Structure 1
């Protein structure tokens, strides 16, 4: 029997809501999917809020899985998609700046009022398309405004990560932050450092992966939230972001993070040159390693992310510092190094003509950005009667350099070069 065809995500969400409604329950689309629909974009996922309790959801969908039953959240699979179906609730007191100590199942209005921002507090009836708005979220969408629901100080005290979320939504949607909400964010900005670095890192990834990343960075700094990202004593840098703004829209988030740091370093250097004083971050290898180490701990970077960040900064330093004076072999090694193209993307925002020359050469000399298979390796040297040791790397690098520059093109030619080098070393030792 052929499997059922995969439905669109909206059609599948409508089906889930329809089945709940047929069982006698209220079921609404909730939050971001309603906001995005009103803004004219197709939501990527749908959350469903209902008056059905977890056990009632389970009765309608026997294969549903509880992922937060204490909070009334169930996962329901339909049409090839998975949906969070949550019972309307109101939250009890927050004691850890992240989660309520307890929740009480409630009605739709109470559920709307416990959410973060008015634009995220909307419901939609999937059957009729009618918008259910208890928090004036439609007014704020029309006004292009991010506004906390109720008292912004209370919303932030409940979950301090909401400060970064306000910035991310404002940047992504092209909205302004309501003045009272913005003032509350600035008042509590220092408290962001008490939020777990994993959660801060996730928000920063989402900000910097979006084309509105430069706007997000500007808002982070304008609201003094950058200390939780870049470390104590650097809140509110407030400079321009030409590198970050100039990146291609599909740039990796680690490339964006490198560009953001370089923009900040340039701003501090300009302030020092103007006599403003203060600590001036450098961009040399030692400073880059120190900064990346701090970012790794504050954002919980993976090994791959850490290496990508370091590689991008190292490649950019090489491209700026005497790159043309390197041998062709050395330049090709840089072309094949991780971070080379990411560094070009940043450098293009600084010196477009220089990057055009570097990219043309790289596309001509090493379009794959991969070094060729070596003509000889350590096993070949052993078969030639050589004893493994530190000199192996020197000899193999010598052969690879000649291969990259077209001076040898066969195993025999590479071995002849190595033998000549070994003989020359031996003669030098004997004199």
Structure 2
């Protein structure tokens, strides 16, 4: 299977030809495109950690800082056995595109440690967070690089990393990390932000197609924070959520699921299985549904399974869930793909709000957070939808066209190329 970073670079190349006519100096433009396809810096370190047993463990860690022409690097930190340099480079590239798509003043970053955190005790995990933050300290800060939670990390880990960072620098700097607990300057509305953002995009899309909520069926692959909040908000608004799945498999009811009941069951048993008709993750991707929402990991829809996908619309809540090969096949079948760089941008947008609140030493109400989020995503969707109609291109190409132009213009204005 093609690497995630190769996919990310290919997506930039796909819009470069469409953009070239807008730049009189083609040599300069090509130079900027090549620069955009490479992270500015990739940090790598083997972190030594004293385990509870007294032995020393060694864990490979990364941080990719992609492009800061539009503002500080921004992006999550994931703890997962499959973290790799290729993955963090891809995700940092997508984060640059995502921030430019919704018009927030950041470039992309992404970090990770190769570890299954379930294998560590809480004290070992805390020491690992301290070690990673200490390693990153010279390279991060409110105006340099602002990390956040990602897969298998959350407010607790950000609190530990903030503590280690502030010890090193000797003063408070809460705007260095986002996704923090509310008590340490986290933003209200952050927990549901990514799902909420995708829900706003869904609403805007259906308005343009003049479709009704109650007649629209949805299947969600991935029932973590993002998938749950998206499904919960969609159900509350009258959409028919007919299937959800987690790593153990999925549940299906053509009449609609009780989303909150499924989550309560999952919290009790560790799985969504056991309440409704069951199906595998692969089967969920191929059920007959209006909106398919891949909200798990990369490359879920690929050339092996794409021919069996029956959904009319793909709304991407995971990062990179549709491979370029699969996308070509779906577009040829007139399936609309609402891209990850728009649909899951709610998380980074509310992280931006958290950063703004920390820099001002002031807290917004949850209502204000959601109002601002809805405004930003409505504007971004409208700009993308207009490009789709004018240029007769896909939603992803429209998003990339807009984002790549914004980043390249910033690079040219700074004299970086």
* Asked: If we compute distance in nm of label points 7 Å out along Cα→Cβ at positions 206 and 366 for structures 1, 2, which one ends up with the highest value?
  -> 1
* Structure fact -> Note: distance in nm of label points 7 Å out along Cα→Cβ at positions 22 and 78 at 2.9, derived from one of structures 1, 2, originates from structure 2
* Structure fact -> The highest value of FRET efficiency 1/(1 + (r/R0)^6) of positions 190 and 374 (r between Cβ atoms, R0 = 35 Å, to 0.05) among the shown structures 1, 2 is in 2
* Comparison of 1, 2 - label where distance in nm of label points 7 Å out along Cα→Cβ at positions 46 and 350 is highest -> 1
* Asked: mean projected area of the Cα convex hull in nm² computed as 30.7: which structure among 1, 2?
  -> 1
* Parent structure of the calculated result 8, given that relative contact order in percent (Cα under 8 Å, 6 or more apart) is the read-out and 1, 2 the choices -> 1
* With percent of Cα pairs over 23 Å apart, for residues 150-397 alone computed per structure, which member of 1, 2 shows the largest figure? -> 1
* **distance in nm of label points 7 Å out along Cα→Cβ at positions 38 and 166 from the coordinates reads 3.9; which among 1, 2** => 2
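Read-outs throughout are calculated quantities, based only on the coordinates presented, and are distinct from any laboratory measurement. Just so it is clear, the model here is predicted, and its values are computed rather than measured. Cβ atoms are built from the backbone, for glycine too; each structure is taken alone.
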